[in-house]
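Listed next: structures, encoded as structure tokens.
Coordinate-derived values only; no laboratory data. Since the structure is predicted, the reported quantities are computational estimates derived from the model, not experimental observations. Cβ atoms are built from the backbone, for glycine too; each structure is taken alone.
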Structure I
Amino acid sequence: MLAANVSLELYRKIYLIRAAELAIQHEYFNDEMKTPMHMSMGSEAISAGVCQNLKKEDAVFGTYRSHGLYLSKTDDVDGFFCEMYGKENGISKGKAGSMHLTNPEFGFMGSSAIVGGIIPVAAGYAFSNKYKENNNLTVVFFGDGAVNEGIFWETLNLACLMNLPILFICEDNNLAVHTHAAERNGFSSICRVVSQFNCNVFDYDTTDVEKIHTYVCRAIHTMKRNGFPCFIRFRYYRYLEHVGVSDDFIKGYRSVKEFNEWNERDPVALQRKKLIDEFIIDEKGLVTLEQEVETKVSESVDLAKKSSFSSITDLYTDVFDEEINNIL
């Protein structure tokens, strides 16, 4: 059983992710956020449960669906929303948008819009940690669609060969955009295939953020004990469309019935109920916590709206381009 303060912090994290994305849903059609959105709703417990086990110095790498991961690792609500609005005080001066978040100060080393593209970068970072003998971890998040990319298998093979200190976190929603796993995989179990490598393999089907936190804690201890990388698959349900802020049930590749079944296991509602049932906090205290989170989100949105855009010359800064650098 987790300490009460850990249980509360896990709820605060997943509630923050949900509140931030609800704010995006509410504001997006005002057309002030000039960036495509790949929403995290339904997967909040995974990023929160994993990141609660990490030090600030531990590095995470993510996909284009990284709102939850970014907020879980950094707690940087102001920088997040200013980036969504493309403003100069965003984490990348408004040039990255939703899909290319980065904040090295807090160990968020980057997210990428290329499926599987961030996985070898994370392995390189893990090699650097091993070379430096600094005992820092590297965690890379990717969807189940990325396991159909050759770069995933090449990187997994290298990580296992070199015993890199890296956790591969597969966020499995059974979809690669709109294609179900059964229509694209020539195997029945990704974990069974990965288990043929020199790798610690774990497979979980839970939306309980406390259980995820505990499972990842055990996996890290196992990895440190035997020196092998870890591959962990967590299943979840993507509440909204692949890209955008609405549902897509009318498209016919998934059903409202399926959504309702998963919604019975909603990670935010599940943890909220647990906190009250286990007398960790009462309803009044929980409402106060939620209001504090909502106020912070609202203030960050207001800050973003009032902030200035970067100047035109900022288009040429923080960009590695030999020709541009020669001109400047």
Structure II
Amino acid sequence: MRTAVPVIDVAPFRSGTRPDRLAVAAAVDRACTDIGFFTIVGHGVPAAVVARMARVARAFFDLPIDEKRRGARPRPEQSRGYTGVGDENLAQSLGYAGTTDLKEFFAIGPVDVPDEPYYHCPEAYPSFAPNVWPERPAGFCEAWTDYYRAMEGLAATTMRIFALALGLREDHFEETTNRHISGLRVLNYPEQPSAPSPGQLRAGAHTDYGAVTILRSENRPGGLQVLNRRAEWVDVQAAPDSFVLNLGDLMMRWTNDRWVSTLHRVVNPPRDAALGSRRQSIVFFHQPNYDAVIECLRGCAGPGNPPRYEPVTSGRHRLEKFLKGVGAAPTPAG
């Protein structure tokens, strides 16, 4: 069993033969079964789109705190806008009390929302709540929108790989993700001139809520760690021009625990490397349609292996987990 995060070249899936595509799917299946994380190269996302996003996001976090807070999350249940350092505790999403996370972030949701009842009816809230756009820096909205669209394309490719890996039609997940409610966050982990409180991390141990997460990260002191199946925390070092992918809770529920939604955290830098340890992560959380019912897939249950989870809708699961993480009570809408 693999206990480290593998690197998988997905270019053969994008442009290769049927055997090439199946080979990529088999490699992804092994990674999802063993550790729930993998790094991809050959993804086709333009480097210029990534570089502009990283530059504009960093410029936003360089703004004075009062200006950043003018774009604060409008309501507790809306994952939109700015959230400051210490305003979230991700471990709390799993029911673990503890200290708040040492990070700040800005978040948006879908950027192309049709003027149709599905997207604006009461059941759609807060999945399609309006995005919040700050006045500065220049080009913020354009950079985030382009990056979101690029991640939509990469997520769609990933879901096709998942379908083949699970022995399903390649388009199996299209009907449950064609009106997805995915979120995009950029997280800024400030350097730490003072030692954190005991037990306080940049991001507490948690699992992600949706189908798959696509992370663009920096290799800086105090980074991402994954809990493997030997109960060992493993450092994740990103390869050049790569994305780190991990499964979320809904994919684990879909596969009846065949694949794992792995605990992960972001640790503090060593004290001798704390200055200059600022770190930025760009994270796309691919979340199925809000009304998609997530239940055991064909082939993932059988004699002696009954379905382990009750069916749940994507929107309800995401909302309940998010509200726990920010310390807010669930609302009846969602």
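General observations
- Value 3.3, calculated as distance in nm of label points 7 Å out along Cα→Cβ at positions 142 and 174, assigned to which of I, II: II
- helix-only ellipticity at 222 nm (-39500 (n - 2.57) for each DSSP H run of 4 or more, over all residues; to 500) from the coordinates reads -14000; which among I, II: I
- Identity of the structure behind 15.6 (criterion: mean count of other Cβ atoms within 10 Å over residues 70-77, calculated), options I, II: II
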